[in-house]
Structure 1
Amino acid sequence: MNIPLRNLVAMAHVADVSRSIAFYVRLGFQPRNTHVPEHGDAPVWAWLEGGAGQLMLAQAGEPVDPGRQAVLFYLYFDDIAAVHARLQADGLPVGPMTYPFYCPQGEFRLIDPDGYCLMLAHT
């Protein structure tokens, strides 16, 4: 039986949903939906979209341990060198550009506020 998959969206548990939204907006994502619980003052969940990418953020129930995260998030851009330069100029801790065989035009690492490793690469 073939079940047609419509989409796959990662959900990252984060320490502060508002802080993570602000970080991912700098990478081209826009919040499309958030949830603030009754009597709350900050979102505990968010749906972000950027280009063809989607990401859910959820308030972590316990401290986030960057050393235990075993997922890489790949974000693709047309002009990866320009993205690297812009984020570096914005003061984000971008890693050096590397050129592995599978990404000859370059990729680099960027760690988000909760320690998730983002790989930004050329499409």
Structure 2
Amino acid sequence: MSEIPIRIVIGDQTLEARLWDNPAAQSLLDQLPLTLDFSDYGRQEVLAEPPQPLTMEGMPAGESAPAGTIGYYAPSRALVLYYTDVGRFNGIARIGQVDGDVSILEGWSDSRPVTIERAD
């Protein structure tokens, strides 16, 4: 598997993104398309729990997450879209990257439906 293009659809806006070639990303791809209710956490990211947990087999124990990272936080089984830089934490796995402006993710006071689907 190489990088796989995906779309992240929030209301009438679409972010182009890609998932990387790693086991956690593949386990997310196997569940697409998905529509999940994402909510803000800590004014740094939005997150939601996918129907099935992503595998952490072969993934690092922890990573940092620069703004625009698509990640998985294994301890709470959360799919995460980071809109600010987050330092290294155990449990963070980077699975992809948003290619556009992630400011659309900032300032959510309520949860919002987000659709993630293959772009190819």
Structure 3
Amino acid sequence: MSAEPARTEVARPVRVVADHEIPDRAPFRITPGDRVTVGEQDTEWPAFVMVMSLTGEGWVPSRHLSVDRPIATVTTAYDTQELPASAGDVLALLADDPESGWAWCRDDAGREGWVPHRALQVR
């Protein structure tokens, strides 16, 4: 199973209305069945918790994990890759996650990653 977000809709253009800079940490992927250590809940994005594994760490929607704490099992694949974007850019929205407030997008160079809804305006 791929660690990329499920693509449930046809790509549609979205305009970037605010710059989005990616954090200074390596992205990582988790797949169903992975065991992770669950840390704190994000105060800015409450749908997310910090998870740590042997391959890295990052913010993941808590709904993608079993309810066991502090060790959880991944139930849904997730890729923490974010996409840098500048106001005025037009991206292809590939998958939307309204519950978390983020969208998986592709830029003109073919790079993909998450961009927060607050930085986007659907055309």
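So Kirkwood radius over Cα pairs in Å, computed for just one structure, reads 15.7; which one of 1, 2, 3 is that?
On the way: 1: 15.7; 2: 13.9; 3: 14.8.
Checking each candidate, the match is 1.
Consider the structures 1, 2, 3: one of them gives 3.2 for distance in nm of label points 7 Å out along Cα→Cβ at positions 17 and 65 as calculated from the coordinates. Say which. Let's see the in-between values first.
Working: 1: 2.5; 2: 1.0; 3: 3.2.
This value belongs to structure 3.
Throughout, read-outs are computed from the coordinates displayed, never taken from laboratory work. What you see is a predicted model, and the numbers here were worked out from it, not measured in a lab. Cβ atoms are built from the backbone, for glycine too; each structure is taken alone.
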